[in-house]
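Scrolling down, you'll hit the structures one after another.
Only the coordinates and a few stated rules stand behind these numbers; no lab work does. The shown structure was predicted, so the numbers you read here are calculated from the model rather than taken from an experiment. Cβ atoms are built from the backbone, for glycine too; each structure is taken alone.
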Structure 1
Amino acid sequence: MKGDHFAIKNWSDDDKPREKLMLKGKNALSDAELIAILIGSGSRNESAVDLSKRILNSVANLNALGKMTISQLINFKGIGEAKAITIIAALELGRRRRAEDSLELKKITSSKIAFEMMQPIIGELPHEEFWVLFLNNSNSVILKSQLSKGGIGGTVVDVRLVFKLALENFATGLILCHNHPSGNTTPSEADKQITKKIREAGDHLDVKVLDHLIITESKYYSFVDEGIF
């Protein structure tokens, strides 16, 4: 029958993930199948799904895949520049969506909420950045701002700028956040010193430093939770 041509068994391996998405929805697809839709086709000896599985098997997770460069992706046989760019663009959109979702978590009631807000922004960076969340009396975030950007080993923070922004925005509380690209959440002596310096300045200006988070890709360190404050 003519309709048999459209049965999934007659589709090419490269088209089956698309058919599955149409029939069962996006949640039914594996990571490899979703990536296969992005790259569109495999090769004569390998379907798009198998190629996607091979790529995923070489990395720890999707976060690691999202950090790969075009030159790294095209090392996989079957991936050219166009497919590499498509993968990078799609994963970057996913990262930005997570960052936008985090903006809805306006009220900070725990270190975990602060982590969820900032992790998509700084958790996966290859360099260190120092950010401050500025809060009002109800612990709602009224501003988040990058104070400095450094190398792998650290960054320099201008304490005067922190409180200039706090006073301009009528903030009554601050949460300090910075990332450790190494993945180690243990605070350095420099981390402790800058925290102490900002806290002491805040005490004089009646702007309370509520916490300092050290953020990595999957975990964080809270000065408050660890009893340092």
Structure 2
Amino acid sequence: MRAGFDPRLYLVTDTALCAPRSVPDVVAAAVAGGVTAVQVRDKTASRRDLLALTRAVQAVLADRPDVRVVVNDAVDVALLTGADVHVGQEDLPAAEVRALLGPGPLVGVSVTGAADLAAVRALPSGTVDLVGLSPVWATPTKPDAGPGLGLDGVRTLAAAARDGGLLAVAIGGISARNAAAVAATGVDGICVVSDVCAAPDPAAAARSLRAALELVRT
């Protein structure tokens, strides 16, 4: 695990769901409520706009070096901002991403099943730090994510990731209502999108999620 990375409550941003508030404003509130890592994701943004958005998120977290910022897909933006990066199965190969970024940044990869995870585990040690198990359940924020893994599927993949020295986070359909059940599968963290980005009070939403997670850890 890269130093200083805490994936317990991992926010993935959605610009449309945050509106009319800005993404940085939602991020700041969510982190105040207990979010521990932030991935900047906006599939519709130009690279220039994504760069500006990532820098704006980094700016509101300037006094929170414990909360790492991850860029979704865009390795060039990660290079320019010094952020970590998370790639999907159709993005640049993880080994090439690591070669571009060097040894310092965290590299995460989405996996949708045992075959994807086996491919990640077959890479040289240190290539990938974290796998995103996706999706736990179907979700409207990523309709092309494929069939849901379910809790049993997440539990199996989380154990295999741990055996391979990888952190694992789960994403897809997670909310305060089911966060504890997902955390109990043995993942290192949960990822949320709409439950925080669309919440009237992102800080309160994050607090509710953290409270659910703490019930599992106690």
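Out of 1, 2, which structure matches 13 when relative contact order in percent (Cα under 8 Å, 6 or more apart) is calculated?
Working: 1: 13; 2: 22.
So the calculation was done on 1.
Once mean count of other Cβ atoms within 10 Å over residues 25-32 is calculated for every structure in 1, 2, which label goes with the largest value?
Values: 1: 12.6; 2: 21.9.
Between 1, 2, the highest calculated value is found for 2.
Going by FRET efficiency 1/(1 + (r/R0)^6) of positions 33 and 177 (r between Cβ atoms, R0 = 25 Å, to 0.05), which of structures 1, 2 comes out largest?
Working: 1: 0.10; 2: 0.90.
For this comparison of FRET efficiency 1/(1 + (r/R0)^6) of positions 33 and 177 (r between Cβ atoms, R0 = 25 Å, to 0.05), the top structure is 2.
One of 1, 2 was used to calculate P(r) over Cα pairs in 10 Å bins from 0, in percent, giving 7, 27, 25, 17, 14, 7, 2, 0, 0; which? It would help to have the intermediate numbers written out before the result.
Working: 1: 7, 27, 25, 17, 14, 7, 2, 0, 0; 2: 9, 37, 40, 14, 0.
Corresponding structure: 1.
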